[in-house]
Structure I
Amino acid sequence: MTDHIRFSAPGRVNLIGEHTDYNQGFALPIALPDRTTVTLRPDDGDTLVVTSDREEGEVAVALHTAPGDVTGWAAYVAGVVWALRSSGHRVRGGTMHVTSRVDVGSGLSSSAALECAVLGALATAADLHVDRTDLARIAQRAENDYVGAPTGLMDQLASLCGEPSHALLIDFHDDGVELVPFDPAAAGVALLLINSHAPHRHAGGEYAARRASCERAAAALGVGSLRQVQEHGVTVLDGVPDPVDARRAKHILTENDRVADAVSALGRGDFVAVGRLFDASHASMRDDFEITTDHIDLIADTAVAAGALGARMTGGGFGGCVIALVEVDRCDAVADTVRQTVLRAGYHPATVTLTHAGAGARLEQPLR
């Protein structure tokens with residue numbers, strides 16, 4: 001007999017398709033092997049008492065919590081409680097402990113990993129049967145409306161639906177998910193994850209500003225989202241009077257095309273082509289969407305100059321991580337060059353690791 005439920009969910013890396021989710025476009029993330037795990041001992045009380053291996057003390061979350069009641073890291077837990085109840089689902093009280101191996105503030109979606117692990121544990125405790133897409137929407141609502149971060153749905157779908165050796169082609173017009181084989185090791189290629197350790201924060205005003213800019217561009221074109229003009233190409237953006245909004249929209253339209261091209265290249269096992277698309281995506285984020293930094297640009301440019309097939313920032317921007325596709329026999333040289341160059345430039349030492357597509361959210365220990 002066990003008196004607890006253990007549920008885990010991964011962080012994610014987005015291979016390509018940045019800021020396309022809230023524009024009803026396409027993205028191609030993978031779930032990471034690094035996970036957040038929640039251990040829940042449920043009871044029939046009206047409070048969830050939460051602790052974390054990364055924070056001191058405990059936070060009491062009332063089951064009738066409302067936005068604004070809880071702040072800080074525990075707001076993500078409270079937000080899930082609130083979003084579940086707001087969706088008409090039962091939530092049980094109890095004690096919850098969170099442990100995580102997903103780096104916080106690095107653009108690897110530690111927030112979605114936490115939300116989805118909490119959501120899975122609470123749903124299991126209450127014997128809820130909700131499909132993964134609806135679970136993702138509940139987790140997104142927690143982050144948008146309780147925490148106050150206006151993120152799209154990609155992070156939660158990637159955390160919930162990830163599969164080993166596969167990327168997820170997500171169509172945000174209908175939130176459909178299609179598995180795409182992603183096994184670079186079989187082609188003698190590795191995926192390097194380069195953590196700049198420059199904090200990345202979704203709740204910051206820059207993310208919200210980019211979303212608002214895209215919405216203004218769509219409104220100028222008389223459509224509800226930029227997805228509706230995708231087939232017309234970038235020339236349609238001549239109808240957007242604000243040049244900044246037009247550049248933001250250009251990134252979205254061209255990024256959607258790069259996602260499609262990446263899926264096609266992966267189908268051929270052509271990682272050289274995928275690398276070129278990484279480079280083009282990074283240039284678009286730097287020049288049109290303006291969400292990279294000098295620090296991040298240095299890492300991406302250095303990786304490519306040292307022999308990577310391609311490199312790009314991943315995540316919402318303004319810090320976080322860079323991913324690079326590198327032939328296996330060049331990994332050490334690329335990693336060493338990046339580390340040395342970053343140090344010489346006076347930045348925080350970069351952490352370079354090999355990563356791969358891992359499994360999505362799962363129940364590790366049922367209540368018996």
Structure II
Amino acid sequence: MKSLLAAASLVAMAATAQAEVKIGMITTLSGGGASLGVDTRDGFMLAMEAAGRDDVEIIIEDDQRKPDVAVQLADKMIQSDKVDILTGIVWSNLAMAVVPAATAQGKFYLSTNAAPAQLAGRGCDPNYFSVSYQNDNLHEAAGAFAKSEGYQKPFIMAPNYPAGKDSLNGFKRFYGGELAGEVYTQLGQTDYAAEIAQIRASGADSIFFFLPGGMGISFLKQYADSGVELPVMGPAFSFDQGILQAVGEAALGVKNGSNWSKDIDNAANAAFVEGFQEKYDRLPSLYAAYGYDTANLLLSALDKAEPSEAEAFRAALKEADFDSVRGDFAFDTNQHPIQDIYIREVIKEGDVYTNKIVATALEDRSSAYVDECSMN
């Protein structure tokens with residue numbers, strides 16, 4: 001057996017002995033989305049290292065936010081490294097490029113983040129589990145919030161890729177009213193002058209946007225300088241821990257939908273937040289929380305069965321017999337979570353910008369596509 005091993009470079013470190021279980025983590029560790037992948041990795045490794053397993057090898061690779069690179073890495077991990085389980089992808093276009101092929105080859109995929117509608121409905125698979133959410137969920141909460149606040153004409157905006165389309169569909173599903181505008185931006189875009197001009201001219205009374213990572217930082221800074229003063233809302237991805245430190249005062253008071261927050265009151269979450277801060281000297285993000293939960297779900301299943309025992313291991317995953325940082329957690333029949341979705345508000349604690357829960361938007365929310373899944 002070998003010690004727990006993380007290879008955080010493009011070339012996985014060679015194993016000194018054969019591990020009983022191999023996990024391949026493909027995530028984004030460079031470029032504009034690097035903070036998301038770094039937090040995913042760090043949350044996952046915090047739980048794995050605490051477990052002290054000597055029968056697990058973890059190979060970590062950087063997908064560079066490129067679908068072709070992600071596919072190459074997955075092929076290498078499956079064919080050469082002989083991994084049993086894949087995980088870690090942040091971006092839905094990369095997930096759609098990797099997950100169906102991986103599960104078709106009998107590999108388990110546990111999603112720490114990306115959970116496109118296609119994989120929750122007709123494309124569901126017995127070997128695919130989303131530990132995070134279904135892509136629409138946090139945006140559905142924002143839509144429900146917009147409706148409750150009485151907004152009449154929100155302007156909505158997201159990048160043009162699967163998660164962006166899911167986000168606006170989710171918002172519209174629970175908002176249900178008239179829109180001042182609906183715009184899809186380029187993935188990775190950094191200049192939002194044209195979109196801000198559209199917002200200004202649209203007659204909107206509010207703005208909903210989903211722009212994760214560096215995209216959100218760019219938009220919020222440009223919006224703050226624009227003189228447009230409409231209320232802003234979004235999913236947690238647009239107001240995540242890393243984004244807030246870069247944006248600063250401009251984000252204060254903004255409401256956002258999330259299924260996790262550092263102030264969720266349970267023992268597992270308190271231990272996670274404290275442990276993450278102690279190890280990494282920063283507050284965790286929701287990406288770190290998903291990575292941590294995914295590792296603990298995986299560990300709970302490994303206590304009952306090996307991935308080579310596919311039926312038993314799948315059943316162990318479905319049980320979700322672990323203490324989630326989100327509190328109550330269960331899988332629906334499409335193997336996506338049933339969970340509460342909250343509204344958070346951006347606040348400042350000392351010198352640190354962060355979020356606090358101010359309301360529960362949706363209780364025990366599953367996903368809009370569960371009835372389309374053949375596993376029902």
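Quick notes
- FRET efficiency 1/(1 + (r/R0)^6) of positions 163 and 347 (r between Cβ atoms, R0 = 35 Å, to 0.05) - structure with the largest value, from I, II: II
- Read-out mean count of other Cβ atoms within 10 Å over residues 171-178, computed value 14.8, structure in I, II: I
- Label whose coordinates, when relative contact order in percent (Cα under 8 Å, 6 or more apart) is calculated, return 18 (choices I, II): II
- Winner on mean count of other Cβ atoms within 10 Å over residues 187-194 once structures I, II are ranked, highest first: I
- Among I, II, structure where FRET efficiency 1/(1 + (r/R0)^6) of positions 51 and 131 (r between Cβ atoms, R0 = 30 Å, to 0.05) as derived comes to 0.50: I
A short reminder: the numbers here are calculations on the coordinates, not readings from a lab. What you see is a predicted model; the values in this text were computed from it and never measured. Cβ atoms are built from the backbone, for glycine too; each structure is taken alone.
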